[in-house]
1. State the single structure among 1, 2 that was used to calculate mean count of other Cβ atoms within 10 Å over residues 194-201, giving 15.9.
2. If relative contact order in percent (Cα under 8 Å, 6 or more apart) is computed to be 20, which of 1, 2 is the source?
3. Going by distance in nm of label points 7 Å out along Cα→Cβ at positions 122 and 202, which of structures 1, 2 comes out largest?
Structure 1
Amino acid sequence: MSDRTYAGIRENASRNTHAVVADLLLEDDRIHAVLDIPCGEGAFTQRLRDHGFNVYAADCVNDIRVKDAHFTVCDMNVPLPYRSESLDAIACIDGIAHTERPFDFIRECARVLRHQGVLVISTPNISSLRSRWRWLWTGFHNKRKSPLNEVQISPQHIINIMSFDQLRYLLHTNGFQITKIRTNRVKSVNWLYTGLVPFAYVMTWWVFQQEEKEPEQRKRNQEILRQLFSTAVLFGEALIVKAVCH
C-alpha cells in the first residue's frame, strides 16, 4: 500500500502518478465533468475537485473519504451507471489491470464519453526493459513478481497486466486514439538497461518487417515502433496514456 497522501487521503498508486494524470486532464480546457474510477479513498477525486472539476467517483467498494463526493458503487466489469455522452473525461488510475473484462470496460468508457472526450489510463509498465528482463529470468513482470493467491481472491489482484501494444490495441479497436504517452517517473536503476536499446530496436524492427506484409499495417507498425522506444515506455515505472474518443 502507498504511504503517499493528498489532502490527508492515501494515494494508492505509484509515486507521481496522480500528478501526471491530473496534468494530462488540466491541459484540456474543455474538460469539466470527470469520472474517477476506481477512486479508492478519493485522493485523486479531491485533487480534481481542488482544480475545479465536477468529479464523479466510483469503485467496487465504498472507502471514499472525500466529503460530499458524488460516489457510486460500481463494478468495472459491467455497464457503467452513467448516461451516454454524459462525461468529458475518465481517469482510470491503476484499474484496468484488475478487471476481468477490460474490453467491455473500454467500450463503456466510449459510450459515456462525449465526442472528443478524454480517457487517461495508468497501468504497470511491463514493456519497460527492466520488466522484460525480470520476465526473462523469473517468468513474472515487475509489479506482479510472484503468483497470485488462488484461495484468497482480492480486487487488488493484477489479473490483466498489459503491454503497451496490447493497451493500444484495446483502445484503438474501441473508438479511441492515443494522443500522449507518459510515465510517472524513471527510477535510476532503469537506466542500467540502456545498453540493451540498440539490440532490442534492431530485433523489433526486423521482426515487424518480416511478420507484416499488409502495407497499411506496416505503416502503423512504424508508429508503434516509435512509441515502444519512447523513454516513457522503455524506462518508465508506470505506463500512462491519454486517448481521445472519436
Structure 2
Amino acid sequence: MSSHRPRKRFGQHFLHDRGVLKRLVDSINPATEDFLVEIGPGEGALTSWLLERLRRMEAIEVDRDLASQLAAQFPPPRLTVHCADALKFDFNRFPRGMRLVGNLPYNISTPLLFHLAGYASRVRDMHFMLQREVVERMVAAPATPEYGRLSVALQARFRIEKLFNVASGAFRPAPKVESALVRLLPLPTPLEIDEDLLRRAFSARRKTLRNALPGVDLAALGIDPRLRPEVLSPADYARITSSRQGEKK
C-alpha cells in the first residue's frame, strides 16, 4: 500500500479496486495511438492500466508529491506529467481529438465540468468517475428534482451516458457517497446557451419564468411564462438565447 497520505484539501480518494479499474479501462477502450489525458491520476492505479494499452499519455496532477512520484514511476516519453490545477489548465495546448479521463476530485467536480465543457469541440470523448449524485444531475431530464443548470449546460454540448455505479469501498479512503462512471460525447451541433441566462433562471428555480427572466418575451417563443425554469429543455434555453441575441443586433 502507498505511503502517501490522502489530502483532504485536494479531495483525494484513490481508486484501488482491480475489478472496477478493469471495467473502467474496458469502457474507455483506448487504442494504442490515442491522445489521452488523465486528470487527477493520484497514485497512478488507473494510469498503469491505461499504459498497458497506450504508447504514451499525458496527466494533470495538482499534488506536487504525487506528480513527482508519477514522473519517476512512468518516465517520459511514456507519461508526461503536468503539475497543475485542472481548473485553470488550458486544454487548448493539446491536439483536437484528445480523450479525457479521470477520477475527478469530488470537491471541485462541478466547476471542473463547466471548465471542461468549454473544450467540447476539441475532445473526442470524456470518461469520468464522479459522485453518483453529480452524474444523476448530468443526465437528468427536465421537470425532475436533479435537473438544473449543470444538466442544461452539459446536455447542450454532449450526449451523456451513465455507465455504472461504484461502491465507496473501491476507494482509499472510502468516500461517504457512492460514485459512478459517466461518458460524455460531444454533439455534432452543440446548442448555444447564454451562461448568464442559465444562472439567472436556476438561481430562481422555484419562481415562474416571468419572474426569473424579466424582460424576456417568452410568449413570442411559444413558452408559457408561468412555467418554472426546471421545466424547460436545453433546446428551449437555446431558443431564448437566440432570440435575445437577435434583439441586440
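Readers should treat all values here as calculations from the given coordinates under stated rules, not as data from a laboratory. Keep in mind that this is a model prediction, so the values were computed, not measured. Cβ atoms are built from the backbone, for glycine too; each structure is taken alone.
1. It must be structure 2, since only it matches.
2. Source structure: 1.
3. On the way: 1: 3.7; 2: 2.3.
Going through 1, 2 one by one, distance in nm of label points 7 Å out along Cα→Cβ at positions 122 and 202 peaks for structure 1.
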